[in-house]
Structure P
Amino acid sequence: MASDIDRIAFMQSLEQALQGKEKAYQLGVELARKGVRRVFLVGCGAPNREMGVIKYWMDKDAAKLETHLYFPAEFIYQSPAKLNADSLVVLASHSGTTPEIVAAAEKLKAVGCPVVGVTQFADSPLAQNVAYPLIYGESKNGYHAKFILLMALLAGVMKEVENWPLSDPILRSLDHLPAALVDAMQANEKRATEDARLYKDDDFMMIMGSGPTYANAYVFGICVLMEMQWMHTHVGEAAEFFHGPFEVLDQNTPVIVFLGEDPSRPIGERVVRFCKKFTERLMIYDSKDFEMKGIAPEVRPVFAPFILEAAISRMAEHLAVWHNHPLTTRRYMWKFEY
């Protein structure tokens, strides 16, 4: 059986991040006042995607700030010309030991721009190599802990530079996020158990999201099903579904579509309409189905991808039991040089 949802342990795992959110917000304001006009968000895997969620809103609402998103290896080798002293670079790594992230932190010392590192431990190589470490402590829920600090930091930047009206409700709502996440897990538990049973024998799945919910498709498809369950997946932007991927769809193809509450929602709904015609195995994960108690209505769209991630994470827990393949099992990761 999959482990039960431990509400208290989950909430405790995010306590240090919540304690640090005001510091992160004020740091964002302070750095913006020093002249930051472009932001580079740099991370691998899941951290990259959660940064992408925040970038979506910065791109939508920022008239003065530029925001760029990079995988650290690309960031190192491309050396973007716009990177200079009026840039803010934000590096994120759960372990704080990701080689490419640490290399990026080392390289940035010669640039002279402010660099923030978001990670678990103050003594990690990432934290030790940046001027502004934001630490959320040991946590099994680093994805959400990082989001709390990243969102607070960048809400501060956006408030100072853009007078962003969402900054204040975001900061207030972050206090209610841990409970809303656990609520989503518990609300989805029955469905997640059944979905795992129905799809446990499939070795291929199409997973899509649009705009910020592309992060859900990426994290669940690549960072969970591929990395942790060795399943084959197609992870795609819903906007590109009709430019190739839909040709492999048939009535037996399992498809997950994530729907948020942001302006990209009609893109995902178009995919849903098509899939309803041509497959009998469509799973729709819609943030509108979750209460998000305590989250201000105007920022529900910002928080939606993280609520959806919490909900579908329970499907992964049950798949791991059916597959007799713990989510911590790896074939290559951390075992070889690569």
Structure Q
Amino acid sequence: MADIRLRILLLAWTSTGIAAQEGARPIFQDATDATRTDQDRLAGLQRPGEILFTDGFETDASLEQWFEIRGAKDGRATRITDPDLAHTGSGAMRFLAPARDGKESGAGASGWLGPEGHDRIHFRRYIRFAPDYDQGNLNHTGGGLAAVSGTNKWGGMGKAGIRPDGTDRFTAGFEPWRDWGRQPSPGYLFVYAYWMEMARDRDGNYWGNMLTPAPEHRIVPPRGEWVCLEQMLQANSITEEGPQADGEMATWIDGRLYQHFTGIRWRSSEQVRIKRFDIGIYIHHAAQDNEVLYDDVVVSTGYVGPVAAPAEPEGGGNRR
């Protein structure tokens, strides 16, 4: 389940990275510009891998791949069949967060990668925010990845405000934020993460930390159009000296690198591996109906990238 509330915690920039407090070891470093300008480094980050999961929502049978679909019984989660709305083919997944007089509202689906999990995962999905999408201020919409220990598919859910201890979980969602109305809906994209070295909120809780791009690089996805989102999580290694600061996180928008953060200690136990992925919508204060579509979901051990454009018909002609 998504967080019941969202507390935005902006971490302080230092000359070497981002630190939870002055003088502390940076809890991650922004390598985005360096990776964008180094073609070998970028190629390594975008190396393809093994496809583990794919769903274009073309048949009802595809929904059986998801171990939980929240809202299926009351119509908040439905598979639509409309080639004019789908990204490819005729199928897509529709999630609705109905207005609830300012109360929380949402729907979603969760997939499971198996009890063994993975240390590196790429998660590609296409998302289309409704033309009138407006979450107010706070939402969790865009999908994300969860690393957990053990075999419980629901492990780590319901832990809003609690810092992971390194042996239980770490999570990262790729979602938009309106910055208290300073940004147009749906807001600029960033990563909302929980991990063992996250910074603490002033109220004493550990609400998810924002891993944001530099202000000049922030992108607000257009409403009413399909946007390709991809995120990568790389778990850090564990040696005899303990957890190493070699974990990574990266995101792409329409195939262009958006963020690349390095030097992260996500976990202290090798039992915490990436095992779950989620798509959906969650509005903290639902004052209106909000809808989002997802299509062409792929989970892989390597870079996926956007769907290839169809070839031009011989002799020209049109394509949709």
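No value in this document is a laboratory result; all are computed from the given coordinates. All values reported here derive from a predicted model rather than from experimental measurement. Cβ atoms are built from the backbone, for glycine too; each structure is taken alone.
Just a few scattered comments:
- Computed 18.6 for mean count of other Cβ atoms within 10 Å over residues 133-140 - originating structure among P, Q: P
- Entry that produces 56, 44, 42 once Cα extents along the principal axes in Å is calculated, selected from P, Q: P
- Source structure (of P, Q) for relative contact order in percent (Cα under 8 Å, 6 or more apart), computed value 30: Q
- Structures P, Q, by Cα Rg over 2.2 N^0.38 Å, for residues 85-236 alone: label with the highest value: P
- Once distance in nm of label points 7 Å out along Cα→Cβ at positions 181 and 213 is computed for every structure in P, Q, the highest value turns out to be that of Q.
- At a computed -1000 (helix-only ellipticity at 222 nm (-39500 (n - 2.57) for each DSSP H run of 4 or more, over all residues; to 500)), which of P, Q: Q
- Given 2.7 for distance in nm of label points 7 Å out along Cα→Cβ at positions 125 and 149, calculated: source structure among P, Q: Q
- Given 12.0 for mean projected area of the Cα convex hull in nm², for residues 29-172 alone, calculated: source structure among P, Q: Q
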